[in-house]
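Please go over the structures that come below.
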Structure P
Amino acid sequence: MSRDTIFALSSGAVPAGVAVIRLSGPKAADVMNQIIDSEPKPRMAALRYVTNPKNGDVIDQALVLYFPGSKSFTGEESVEFHLHGGRAVVKAMIDLLGSFDGCRMAEAGEFSRRGFENGKFDLTAVEGLADLIHAETENQRKQAMRQASGAHKSVIDGWREILLYARSMIEAELDFSDEEDVPGAVSDVIWPKLQKLKQEMEHHLSYADRGERLRNGLTVVLAGHPNAGKSSLLNWFAKRDVAIVTEEAGTTRDLLELHLDIEGFPVTVIDTAGLRDSSNIVEQEGIRRALEKSENADLLIEVVDGSAPNERVALASRAQRLVLFNKQDRIGSEMINSGSNKNAEEKVFSVSLHTGFGMDGFYDSFVKQIEELFSGAEDVLITRKRHEAYFRQCVDNVDKSLIYTDSPLEIRSEYLRMAGDELGKITGRIDVEDMLGVIFSQFCVGK
């Protein structure tokens, strides 16, 4: 990557109360000193007039912060200009910085990439920072902060140290077996440690689905026959009219998504087409999508017309299921109960979406179910498929070093080296150049 000095608007869209423009690179301090009258002390905000040196035009009065290379986010000389957030002010400042030789607009994520390349943080911290920027719920924020602050890196580095120690013990036995300070049989020292390491990593992997849910959101699908009350339930969750509700069967034909924050957890509720035999091509496609979403749901809510409690829908889904026998206001509870206990694993509720009867009890159970699906979210989790794939390769290599007991120690040591390399790919210690563009493209230009 070139070492141009880069700049960009790092704050939100203008107009705004304040606009922050970031400048980073070898010419950052020189450019700063040409456009303000005196250099501020490092890492201390100073009020300065920003002036175009070519014509003396004052662009704005700004707070200026100067960060020496070793003390900046990017690991190189950086300056921040906190200006008034008007469009004309920002445009004039961007034009001014772009007029200096060797200065250009930053690409998406380029400030963060320079910080990574200059050793300010590893890839897990970079990804955590990206997740922090995009976090919409409290628990997403907390998990992203753990990643960004290096908690995942600490775990990975600890495991990598165990692998390095095991390899060093093998090398010691191979090269210095006659020395007194080298432990006797390697198996007495390292293999139990590696067995424990494998178990720890497998436990970490077992929570990968929860980490992905936390980052991307848990999917709740509303399914059932037409006119059972699915769209009314979606509107109840939204506390507003999101879906059209009519007495006509087949009103909902496409998927309707509602994004919710449930006790700090991200949840996407999806209303689907009513399941029935239909000759309408559009409705058939809606039903196909409904079945597909139900099959891949994290949690399924089946809405049943309480006047026909035995008319359930057949769904090929392994998701946990909550069943709502709706329209309690129109029928008696005895009729509902007659069809409500066919599956002891289902949680069944008699409700009326029209009057609100039974909905408090349903919602309490719904929230509890969500919390159970997110259990462990307070720990450091695997939140990306990239991490999961490398962890699985690492565990596989450690496993091979343990089970291939008849292989030479050199071969078993090689499996441990490959396991360590897989961990290194997660943090960026091992070359992952082909992935960097994808990772850093998730950031805005000013980050």
Structure Q
Amino acid sequence: MEVKKGIPIAEVKPDSIADQLGIKPGDHLISIQGQVPRDYIDFVYLTSDDQLEILIRKKNGEKWLLDLERDPQDELGIQLEGIIYDQLKECENHCIFCFVHQMPEGLRPTLSLKDDDYRFSFLQGSYITLTNLQEEDLERIKKLKLSPLYISVHATNPSLRQKIMGNKKAGKILENLRELKEAGIFFHTQIVLCPGINDGEELKRSIIDLASLRPNLLSLAIVPVGLTKYRKKLFPLTTYTPEKAEEVYQIITQFQKKFAREGENFVYLSDEFYLLTGYDFPKKEEYHGFPQLENGVGLCRLFLDDFKALEPKLPEKMLSPTRLLLVTGVLGEKVLKGPVARLREIHGLKIKILTVINQFFGENVTVAGLLTGQDLMRAIEASNPEEFDLVVLPEVVLNDDRLFIDGMSEKEFITAIPNVIFVKNFHQLIDRLLEMNLMEVKSK
């Protein structure tokens, strides 16, 4: 985005100050208080004054210099396009497990963008490594108290972290985190675990080191490495087997018990480790508010608890015979088995689970969220979708723009498979069955 031309205004709230002044979507914001905002953080800070001087460039090229005075509770009403208005801070690392390096050509351009921008971390929860932070960036974080941040650690052993991340600057992670702690900054962390690289004794070392940063260290997620079939000429890595996952589980559970005795646990395994080992997911209260949901930590527990809350309302029979095709990935099938077994007890409801193998990225990629539109469509069409009342897909296969990871649109998919629906949970599925007059739920 070229800031000199101004920042595009995406929306103007009706009846707001901006609306009353004649600012419209499609206009451009040039400056506030004589300053060009670098990002949404600047925008919020600069618009916090009661008296504002705003320079706008209209669609026709006219420039409007607006002086206004407002009450503190009156909203300006401008929503800008995006959250970063100057240059994105890109990743300078060459991690041995980098997913971007494992992707084929032809995917959405945004998927190949390697950002490592502290502003995304603060505003949207994206993970950063701290290796590209300039002194001015660090000072801004400390001055504005940009907290919490989300930080990828991977290892606290300096030489090992340098090796994993392919960056000589990576060895100062503990020094960086201590400086943030001293400045009053809080942070969530993650370790992407690679068999034989940063697990075992190195994992224990990392956890012990990070524990010293409490209470500013809010959480630590342990996530298994994800490997696609596009790894030619890349560092040799393997995925976690059930046996190797068992070793990780035993290490983490011992630390969890220790930290729970000391006050509160902060180390969490991603759901995949429980699915690989067959152990039950921790109880809801053991996730302490689910701080690492975006990392796949606790999603299955929420999913199962959601179904358990719904279960008492399920009817004994359907209003008319109904057939559902539930589509998921390899890991998703393991989570669905219990709830589906209960749903099959409803008279007149027949359910088939279709487990889709990831042909696009390779069989090692087992999460539903990385299934492509083409893999899903191919598998569904081979299962005679016309024989089902509904073909049910998890909402996670689509992004915010309603696109699959391979760029196929939701509209294109529905054109090919008209009886498909996308749901976040069983509540949404039941709601759809109610709308179709196929089911009645119990009032209590």
- [ ] Match the computed value -9000 of helix-only ellipticity at 222 nm (-39500 (n - 2.57) for each DSSP H run of 4 or more, over all residues; to 500) to one of the structures P, Q, and report its label.
- [x] Q
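One of P, Q was used to compute volume of the Cα convex hull per residue in Å³, and the result was 192. Which label is that? Write out the running numbers ahead of the final one.
Values: P: 217; Q: 192.
Matching structure: Q.
Please compute FRET efficiency 1/(1 + (r/R0)^6) of positions 5 and 421 (r between Cβ atoms, R0 = 35 Å, to 0.05) for structures P, Q and give me the label with the greatest value.
Going through P, Q one by one, FRET efficiency 1/(1 + (r/R0)^6) of positions 5 and 421 (r between Cβ atoms, R0 = 35 Å, to 0.05) peaks for structure P.
Thinking of P, Q, which structure, once relative contact order in percent (Cα under 8 Å, 6 or more apart) is computed, gives back 10?
Q
Tell me which structure, out of P, Q, gives 1.9 once distance in nm of label points 7 Å out along Cα→Cβ at positions 301 and 357 is calculated. The partial results should precede the final answer.
Working: P: 1.9; Q: 3.4.
Among P, Q, the structure yielding 1.9 for distance in nm of label points 7 Å out along Cα→Cβ at positions 301 and 357 is P.
Laboratory data are not the source of any read-out in this text; all were calculated from the coordinates shown. In this text the structure is predicted, and so the values were computed from the model without any measurement. Cβ atoms are built from the backbone, for glycine too; each structure is taken alone.
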